[in-house]
1. One of P, Q was used to compute helix-only ellipticity at 222 nm (-39500 (n - 2.57) for each DSSP H run of 4 or more, over all residues; to 500), and the result was -21000. Which label is that?
2. Which of P, Q yields 0.00 for FRET efficiency 1/(1 + (r/R0)^6) of positions 302 and 534 (r between Cβ atoms, R0 = 41 Å, to 0.05), as computed?
3. Name the one structure among P, Q that Cα Rg over 2.2 N^0.38 Å of 1.18 was derived from.
4. For the read-out relative contact order in percent (Cα under 8 Å, 6 or more apart), a value of 11 was computed from one structure; give its label from P, Q.
5. To which of P, Q does the computed value 39, 27, 17 (semi-axes √(5λ) of the Cα gyration tensor in Å, for residues 414-741 alone) belong?
6. Quick check: 0.20 is what I get for FRET efficiency 1/(1 + (r/R0)^6) of positions 214 and 510 (r between Cβ atoms, R0 = 41 Å, to 0.05), calculated from one of P, Q. Which structure matches?
7. Between structures P, Q, where is distance in nm of label points 7 Å out along Cα→Cβ at positions 574 and 622 highest?
Structure P
Amino acid sequence: MMILKTNYNTSMMKRQIFILCVALGLLSTSYSQTSKVDYKDSSLPIDERVNALLPLMSVEEKVAQMRIFHALIGVESDEEGNLKLSDKVIEKLKLGIAGIKNPGEHTSPIAAAKLNNELQKYIIEHNRWGIPALFVTESYNGVDAEGCTKFGRPLTLAASFNPGLVNRIWDVVGKEARLRGMHMCHSPEADIVRDPRFGRMSEAFGEDTYLTTQMVTNAIKGVQGNYEGLGNGTHIGAVAKHFAGYGQVLGGTNFAAIEISERTLIDEIYPPFEAAVKDAKTLGIMASHGDLNGIASHGNRELLTGVLRDDWGFEGFVVSDANDIGRLFYFMKVAESPEAAALMGLTAGVDIDLYAEDAYSYLPEMVKKNPKIEKFIDKAAKRVLRTKFILGLFDNPYIDLTTVEKEVRKESSLALAKEADLESIILLKNERNTLPLDKRKSIKIALLGPLVKENTKEMFESVSGTNIKYVVEKGFQLTDGKVDVPNLLERDPKALDKLVNISKNADVLILFLGGDEHTAKEAFFNNAIGDRATIDPVGAQDELLEKVKALGKPVIVVLKHRRTLSINTISEEADAILDGWDLSEFGDNSMAKIIFGEVSPSGKLPVTVPRAIGQLPFHYTMKEINNKKGYLFMENGPLYPFGYGLSYASFKYSNLKISNAEITPNTEITVSVEVTNTGSVKAKEVVQMYLKDEIGSVTRPNKELKGFEKIELNPGETKTVRFTVTPKMLEFTGLKLEKILEAGDYSVMIGTSSQEGVTGKFRLNI
């Protein structure tokens with residue numbers, strides 16, 4: 001074990017940088033004598049600097065730039081806050097490294113920045129060419145690290161139907177991550193997720209291609225500071241994932257096979273990734289676990305090189321998911337040896353090996369036997385080096401510690417988290433105008449159920465004032481809370497009786513139900529389970545609702561969860577339902593503001609809510625033939641459709657106009673509708689436009705979201721909302737698996753959900 005004690009401050013840092021530059025200049029003397037191009041010259045174009053550096057490097061040094069290890073193997077701070085490295089880490093850093101995952105994750109932002117400055121200094125000083133490392137994080141609730149602003153999860157934010165809001169949130173994420181000394185995030189997810197059994201559902205933006213595309217591109221642009229923030233040192237690079245099809249693993253189980261038709265891939269799965277590359281300029285792409293239509297994703301050259309690079313022009317790096325190159329041998333069984341697995345991943349187009357000790361570590365010896373391999377290594381190392389130059393790490397590798405404390409968790413960032421919550425909460429049911437509650441009335445409210453938090457009462461009191469009295473009781477847990485494999489707890493009759501008795505003495509009952517981080521989470525390869533075989537609420541939640549409902553008092557259900565649940569009992573019994581998914585750290589405060597009418601709810605469902613698991617797969621774009629027949633003993637259709645969400649106001653859609661009855665491959669048309677707030681409160685509404693191809697040479701989706709706009713209306717106010725329909729929106733993959741435009745009739749619907757709106761028709765003429 002090695003301990004580095006370096007009391008870092010800004011002035012000392014400047015002196016050390018100067019010394020370092022002198023040292024690096026001495027190291028490269030021989031090189032400068034043979035070449036006119038100096039990779040350290042910041043005035044040169046990035047590609048010239050990369051091309052100058054790469055030939056200097058040995059094969060071993062190049063391969064080191066193709067590997068990322070996790071900080072857990074021995075990067076930490078000692079008791080005095082100084083860098084401490086294990087012998088294993090010291091050995092790994094002798095030749096440099098592509099990057100390190102999560103250094104300083106469990107420390108404060110200022111401590112993390114100090115640690116990462118010291119870590120970066122050590123890395124630069126201990127490899128021949130002074131090549132810095134990429135420090136990598138993830139971003140599901142904001143930066144996944146201690147002391148950062150905690151936002152709602154991606155699926156929660158998708159419910160806002162506000163891409164601009166997502167852009168602003170991820171801008172904060174990019175800034176806060178960079179201030180910790182981070183450079184890349186393995187986020188956002190561009191997956192289309194349509195199976196709620198899958199434990200990672202909340203990490204994505206939902207079931208719809210168009211909505212996901214808008215959210216992903218805005219997330220990437222935000223976290224990268226519109227790309228300019230990368231070189232300026234204010235933001236971090238994005239790694240869009242998982243390419244491709246990961247959100248639709250068979251059976252909803254992690255690592256399972258993925259079977260998606262080529263047509264569906266092109267029309268529905270690829271677009272968010274293509275936009276991430278072409279529009280948002282993502283620095284990285286992560287390959288998917290498992291396989292795609294029988295081809296192991298990490299060995300799929302057609303996908304990772306053909307589609308990604310040849311077709312879309314992607315210039316960034318491709319990183320493996322955790323240990324997946326090695327798994328080509330010992331798990332996927334498509335490679336005959338670890339060396340064969342490494343070669344398969346390399347030639348397919350995977351530039352960086354994440355974590356594995358049994359994959360790219362073999363490459364140097366393999367080159368000795370087959371020198372042709374080096375050309376693939378050169379391509380990969382070049383992409384990684386290019387990324388580091390884009391991020392400005394060769395010229396400005398350190399964080400100014402004086403800026404960290406005042407810029408992380410700023411008041412504006414915390415306010416943004418609250419704003420996002422208010423735009424994302426979905427009102428699913430409101431019988432007899434149960435909501436909003438009147439805080440002017442002196443009533444007693446019971447806050448009950450397994451998803452009540454320690455500060456829930458405090459959050460509600462800060463909104464309602466002194467007239468409202470509260471009694472709070474969690475009652476029971478859903479699981480035993482084990483991180484790897486949580487177990488459901490047995491029904492507790494005494495806990496249920498206690499909750500019912502408390503309810504008898506309250507005027508209004510608010511039940512906090514759904515699920516938590518233990519009932520929906522990532523299922524790791526061999527030591528954790530997070531997927532589920534059912535999507536019903538677990539434990540005695542339905543029973544609790546039925547018992548308190550029998551008391552005859554108003555019952556409001558606040559849903560918290562990370563996967564879609566079949567909430568039939570809740571939908572039937574509750575007087576009002578507010579769906580918050582997984583909100584920010586201020587979630588209960590935001591929920592209280594909605595409950596007491598400070599803000600009208602405006603969130604919309606980014607997924608379809610099925611009645612039962614037997615309906616899966618079930619999403620609104622499914623072909624009409626899928627809905628021809630229902631199931632015995634069950635009402636047909638969804639419990640709640642995609643795009644659904646109520647308001648405290650009501651909205652009238654009228655006067656749909658189409659600028660031209662015909663569209664051609666060279667023209668556009670405008671579709672407009674008048675939306676009137678016919679209610680008594682100011683409120684926001686998500687106006688959604690869906691298109692339907694009436695007859696196609698291949699079976700077509702029932703309808704497809706192609707536009708949306710969130711507007712705010714005062715009582716009685718009318719706004720005209722316009723959408724442009726372009727020929728691009730009408731393209732689909734035809735019989736020959738090529739994008740085509742096909743003459744015919746189209747329906748357009750503009751409305752408040754995927755099932756309710758005003759309609760019109762136009763024709764595409766070729």
Structure Q
Amino acid sequence: MNIRDFSRRLFDFDAHYPRTIIAGVIFITVILGWKVFNLELDPGLKSMLPRDHKIVHSMEKVDELFSGSDIIIVAVESDSLFSFSTLQKLSAFQDSLESIELIGKVTSIFTQKHILPEEDGFVIEPLLVDIPDDSAGQSELISKLKQSGIVGNLVSNDFNKLCFIGQITSSFAYDEFEFRKRVFELVNRFSSPENFYVSSLPITRATVIEYMQRDLRVFIPIALGLGILLLMISFRSWTGVFLPFFVVGFSIIWTFGIMGWLDMPVAFIGTLIPIMLIAIANNYGIHIISHYYEFSILDPEATRGSILRKTIRKLGVPIFLAGLTTMISFLSLLFHVLPRAREMGLLISFGILVAFLLSILLIPAVLVLVPRPTYLNKKDSFSGINKFLVGLGRAFTKFRIPVLILLFSVGVWLSMGINELKVDTNPDHYFPNDSRLRVANTKISEAFGGSTQMHILVEGDIFDPETLHNIEMLTDHIKETHEIVTKSYSIVDVIKKMNAGFNGGDPAYEIIPDDRELISQYMFLYSITGDGDDFDLILDDMEEPSFTQVFLRLKEVQTFTIAEIVDDTEQFIQANFYDESPMELTGGAALLGVLTRMVLRGQLISLCFSILIILFIMTLVFRSITGGLLATLPMVVSVVMMFGLMGYLDIPLNMTTSMLTGILVGVGVDYTVHFLWHLRDHIREGDSLDDAIANTLLISGKGILFNGLSVIVGFSALLFSVFVPVQIFGILVMGSISFCLFGALATLPALTSLINPKFLYR
């Protein structure tokens with residue numbers, strides 16, 4: 001049994017059991033929808049990577065050894081920063097910050113110690129013993145700060161900002177909303193007249209969740225409202241409006257319901273699922289209704305059943321192919337290296353499958369039961385649109401040579417922009433530049449060299465001079481090679497300070513001693529005169545450490561630059577001393593760098609697979625490599641042009657924009673499949689090529705046009721997002737679908753007219 005026979009039998013089933021079908025769909029929707037309200041949101045970065053990835057393992061190891069890899073930075077800005085009242089107030093803030101349950105050690109000028117030379121050794125003293133209450137004391141404090149080496153780290157160079165760096169004692173299981181709430185309650189209590197700026201990945205993640213929830217509440221009604229308005233203008237009937245959106249609504253409920261029943265959380269990019277389904281899932285219903293209405297106009301005396309039978313006969317195969325290619329385009333994400341991308345591919349494909357099944361079951365079942373709109377009895381219905389589409393096709397057919405030359409030239413120029421395309425997965429860049437988080441990150445980056453940290457976990461005999469020299473060599477290489485790395489801190493810095501202190505404070509002795517026993521003695525002296533807890537973040541054991549952390553401070557940059565640092569650092573470790581001192585990159589910045597590379601690689605793999613598979617299917621369908629190329633070429637050109645445009649406009653590829661190819665490939669092929677399939681049908685019925693093109697645009701053009709406009713209007717809801725990448729994603733989809741629509745309605749008629757392919761006549 002072929003697809004045509006199957007579609008006819010399916011219609012017979014629709015015609016005989018319409019009420020049963022409607023009741024069954026409603027029943028399944030209620031059962032699946034019951035679990036929608038149980039869904040949870042997951043904005044985490046670590047969940048983006050495979051659980052067996054080495055950086056996930058290293059971050060878990062850091063959590064175990066050093067009580068977490070996340071930090072919180074609170075910067076304070078004041079013109080009278082070192083006045084008695086301000087310092088008293090900030091000292092109280094320090095105590096309050098440390099009282100927050102998840103915050104462990106807090107480093108600031110109130111806790112920082114410095115090493116002073118002493119006869120036959122050194123002494124460890126607090127940097128700030130007593131808060132000065134006069135100008136002389138304040139001057140002395142500033143002088144101490146300059147000598148301590150913390151200017152540019154804990155105190156800004158202009159001495160009007162200082163910061164508190166708190167260690168968060170867990171990187172995994174805790175309530176980030178509650179954490180954010182407590183931090184900002186504290187900051188708001190102390191923030192006048194001083195200005196406070198807070199930066200922390202957990203706070204960013206909590207804010208992302210909040211905005212995801214807000215976007216979900218805003219997107220769906222806006223997208224539905226705009227879609228309903230468009231369909232009302234297009235079809236001018238309640239049947240034509242609500243039937244496609246019943247399909248969309250049910251497909252969204254079924255998809256999220258399945259997630260709820262499987263206890264799958266909604267990731268950041270998962271918020272795009274409703275919008276994608278609103279924009280894509282109604283395509284099949286629009287084609288059915290458009291053809292049903294067009295055939296009703298051509299033969300107003302025909303019965304509903306006969307018109308529906310004719311509609312299904314005409315559309316059964318192209319709708320099946322359109323659904324299949326769209327699902328394949330998103331299923332190609334299964335070849336993506338990121339689990340969240342693979343998950344999105346499966347979920348959207350499931351939603352599209354549901355939409356396809358409901359379109360061919362539910363819509364005909366309803367149309368069998370309800371009367372046709374009365375205006376369809378008028379012969380001039382849709383005449384304006386029909387004249388436009390036919391005229392457009394004839395114009396591009398007549399002037400095919402100059403049109404194709406112009407389009408080829410524009411396509412080549414746009415494609416060259418791909419060389420400028422970058423990748424950025426930094427969650428800070430989700431927000432507008434004037435948002436509280438971005439302003440805080442900018443302030444902290446300018447004053448203290450950045451709010452992002454990269455960690456290097458080192459394993460071995462940490463007090464061995466060779467190990468310490470390896471750490472020093474690596475950090476020096478990173479800072480010399482990459483300007484965005486502004487600061488570094490490790491056990492090496494402490495030991496060099498102690499060695500200088502032991503030698504009368506002579507800067508010439510600020511080097512790593514060659515004697516392991518001497519290094520152990522230094523650490524023993526420090527434990528006596530200082531506080532052993534000072535090393536909780538950099539040593540797993542004060543006496544015989546086997547692990548240490550190196551901290552690197554980075555300016556706020558796009559993550560493709562961080563990815564370059566990650567690649568370079570890993571290569572340097574492998575080339576120089578990996579066997580002597582096993583080292584692993586870890587921390588939030590390293591995670592972003594790795595994620596950047598995986599997004600780009602996964603995007604290329606999934607794109608290539610989807611195009612090749614769809615090309616193969618189209619070649620089989622039309623039994624011609626020419627037919628396969630014609631069906632896929634406009635979509636491929638649209639993909640290339642859009643990525644080139646992103647490069648020219650400096651729009652980075654990220655987790656949201658990486659979904660663009662799935663939409664382009666899936667939806668773009670739909671339009672060409674419908675055009676070529678119906679074009680061949682008209683030629684088989686005896687039309688000349690030019691007449692076949694005109695009749696195809698007359699009968700099928702509205703469905704293609706309304707589908708394209710529906711996708712564009714649906715994705716316009718993304719412009720109301722608070723996330724910058726999501727807004728950009730909406731603009732890109734609207735532009736790219738316009739390219740695909742133009743390719744199907746204009747470029748393809750010109751191209752087929754030029755080459756007159758033989759497969760159309762078989």
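1. Numbers: P: -8000; Q: -21000.
The value was obtained from structure Q.
2. Details: P: 0.65; Q: 0.00.
Structure Q accounts for this read-out.
3. It must be structure Q, since only it matches.
4. Values: P: 11; Q: 20.
Checking each candidate, the match is P.
5. On the way: P: 39, 27, 17; Q: 60, 20, 13.
Of the structures listed, the value fits P.
6. Working: P: 0.80; Q: 0.20.
Only one of P, Q returns 0.20 for FRET efficiency 1/(1 + (r/R0)^6) of positions 214 and 510 (r between Cβ atoms, R0 = 41 Å, to 0.05), namely Q.
7. On the way: P: 2.3; Q: 4.4.
Comparing P, Q by distance in nm of label points 7 Å out along Cα→Cβ at positions 574 and 622, the maximum is at Q.
Each reported figure results from applying straightforward, stated rules to the coordinates on display, with no laboratory input. What you see is a predicted model; the values in this text were computed from it and never measured. Cβ atoms are built from the backbone, for glycine too; each structure is taken alone.
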